[in-house]
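Take a look at the structures below.
Only the coordinates and a few stated rules stand behind these numbers; no lab work does. Bear in mind the structure is a predicted one, so any value in this text is a computation, not a measurement. Cβ atoms are built from the backbone, for glycine too; each structure is taken alone.
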Structure P
């Protein structure tokens, strides 16, 4: 069956993996990648499929209603997978309006365009990709379920929670076919180096400090990005309209334990003295409103659609380190130009995990 699928944010970290997954797996589909190419969007991540017959790229802003309407009409889009978002908590604390604009206004702009174009069609689907951060923080022994009440604690998570609510509201009010997923922390190749793993890999390589918030006791659930893409594929094709699916890797790690593991693995791969990279760890003041623990229960996804993670965290971490060590040119290109200018001009040069 042929489909015309618009993927927003397809030049970003998760988006680029998802675009590649759909282009390669479904040659009869037409995949349209819409991305604004902000500092975190990089078409270098899609070099291997940029000439594929079933792939096209459109540079544009999801807040541009006229452009979105034209893209839907010109490409006869019958499915939208919406990933475009501002996603870094630290930056949301410094500039919350940027997150409201993209994550809330942008999502509603897409919903309006889809509603106008699809009218009463029911053979279409709006898939909204969201985060576990909308649920807030957990106590030990608890897990996020699809029924967990929302309790966002940062401007970023509040903006994503709002966009989630708008998607459900459009489904309820206008009978628009939709589906939604909330995922845990993704990791893997092509991740912008403001995030913990690529940032720390780069810093270890260059013997720079590893800034750790507080005592490093915050806990996150880690998800291999390619496993996330497999889950999105399953949910898009087989999930039930109006449902929410939580996607988690069953990989809970305390930040400091993860960083110790990363340091030790980097020492092995770089042939350094054991424990030397741990000496780069520097504890810094915790960020405001820092949630203590996230952990997803993906039982619904596993039970209803048969999805399971393909890798342990240790396996995925090894693949991730190997990729960054083998792709220094990609890192250097990303960290020069727009990356450096963006942070120097707006937030200073120091990044923290």
Structure Q
């Protein structure tokens, strides 16, 4: 057990490697109740979110539909990355990171007040992520067959959710595998966990969650981006909606200046070609160009190779070297993700 954003969290329940493989091959469950659920309501909530977030919630028109976005400061730095769900024109839900909970709420509340939007932190809710090729089928056995919405939940498109009884079930995740994230009353979480275990779903901790998300090329806040780093240099340019031009979201002017200046650092994947383990903060040497830095690194259980995400100079080619304890080891530059739906995406 370790402290994680003020929560006592399990690194593993037995074998981190076994938990990783369980998610890639069958199904695993993660307690992600440390994530902060924030409900926003009011007549002008959509207008507020179009100012607050770098991505544009105007894209959300179907109830339950989700959007991934960055929450930026005025300088274009990333305060947090989050998922926003649309329920109706007066109700949206944000899922933000545990370590940024207090900072996010302090940023959101005064700005929401200007739009007369109510902000409710849902401390009464828990959240379980069930991930893996068998995850949705197994969860389906635990949904009331007669309940309104059961069939619709099982047919959900990716990045969509639906209320069923006291649960909100979304087809989202942080592993590169299919599955559901389930927001439910805290009092119901333990019985669901036990029922999942009884159906062969492995209990999984932070260790497997990190190796899975890194294989899937997914950013971790505080490692791969933070307040000092903009999304354009974090592989998150696709989450910034510069169109329409008239939408003045927080951080827009700074991001446009950064974009127009050019020579942006690249955010890439690395595969180590020598023996060793890639770790965060190791120096990346690009011959004749300059230096970069690994932001996240690990040994990939699925690939049996050491992999990393790194921020490197704009002119970086397809080969670099990484300084590991004073030795320069060869690494190949690739485009993340490394693994998706159990399959290697690198040659």
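List of remarks:
- At a computed -6000 (helix-only ellipticity at 222 nm (-39500 (n - 2.57) for each DSSP H run of 4 or more, over all residues; to 500)), which of P, Q: Q
- With semi-axes √(5λ) of the Cα gyration tensor in Å, for residues 240-319 alone derived as 33, 19, 7, matching label from P, Q: P
- Structure responsible for 1.3, with distance in nm of label points 7 Å out along Cα→Cβ at positions 16 and 40 calculated and labels P, Q on offer: P
- When FRET efficiency 1/(1 + (r/R0)^6) of positions 176 and 192 (r between Cβ atoms, R0 = 30 Å, to 0.05) is computed for each of P, Q, the largest belongs to: Q
- Among candidates P, Q, the computation of log10 I(q)/I(0) by the Debye sum over Cα atoms at q = 0.18, 0.26, 0.32 Å⁻¹, for residues 256-303 alone that gave -0.73, -0.93, -1.15 used structure P.
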